[in-house]
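Coordinate-derived values only; no laboratory data. Here the structure is a predicted model, which means the values were calculated and not measured.
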Structure 1
């Protein structure tokens, strides 16, 4: 478990993104992301996978420490990034995973999604089982924003800053705002 604690009484803000897909779906990181994270004063950045090339994490690390997991497209990261991370910020436990669950699950899901369309609900049981103690579960994979409480857990997907899954859906990233009392609020931010 990795920990980050802010001074007493101070709000902690985390930048959250996923599915950057550089260079397979975008040539470079969206130009609004780094300034947005800097302006928000993020204490850390969470990347929920499908990074594709190492330079993306290096760019993000210019703003704040980066915690990242491997997605189904992260062949360069196969031995360097975990499939899941357990993190602790201001006493709040956060589970971070891409959501594809490994190759076997990915292939089975792929067939299901071809016939039924993508639905976060297909991934939620595996995410909940993987992080039963987490207060927040951050995931990617679907390229669709998701910011919903399920029982006492916040499930948060920032969407994709480059390649939204559905036509007409805007590119997006997210923020997690964590109070000194370990209360959390998720925010999805649409990129221009």
Structure 2
């Protein structure tokens, strides 16, 4: 196993490592990375696609056929199409988003980048992503790849995880802290 994929554990890590090994060249790695990022965005934005992937009652053949049509229409590369088809055939679509994150993380490590997991209440604009990436680069000291997800429950603000560090400026957390502080003052603490 190559040095880029050491440490990949769990279902998501094993599938991501296999895909990383198959892609091999930087050109193909970049194409697969772009395809997976685009597909992950499609999953986030489309409830029907998300339900298709997560549904245990849809047969593997139906999931595979539907995904093949979607991937073809989206213009995904051959390796990406075959990989997602295999994941569907093996009934592991429930873990696909984790596989995508694990692949992106392995690619970032291969490139000497640090990955920051950023969760926001709304989708960040390209300008916001660029500014966030530059700010994180200043703090971390190396190139930072931003893996952005959306969680409307946050209400506002961001949660940023870089390695073992986490910064939570979400409105949801601030409200919870305020609620705890107020309940503590009522108890005379």
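Which of 1, 2 yields 19 for relative contact order in percent (Cα under 8 Å, 6 or more apart), as computed? Intermediate results must be reported in sequence, preceding the final value.
Details: 1: 25; 2: 19.
Derived from 2, not from the others.
From 1, 2, which structure was Kirkwood radius over Cα pairs in Å, for residues 24-127 alone = 14.6 calculated on? Each step should come with its number before you reach the end.
Working: 1: 15.2; 2: 14.6.
The read-out was computed on structure 2.
Work out which structure the value -5500 belongs to, where helix-only ellipticity at 222 nm (-39500 (n - 2.57) for each DSSP H run of 4 or more, over all residues; to 500) was derived from one of 1, 2. The partial results should precede the final answer.
Working: 1: -5500; 2: -20000.
Of the options listed, only 1 reproduces it.
Given 0.94 as the derived value for Rg/Rh (Cα atoms, Kirkwood Rh), which of the supplied structures 1, 2 does it correspond to? Can you show the working numbers first?
Details: 1: 0.94; 2: 1.04.
Among 1, 2, the structure yielding 0.94 for Rg/Rh (Cα atoms, Kirkwood Rh) is 1.
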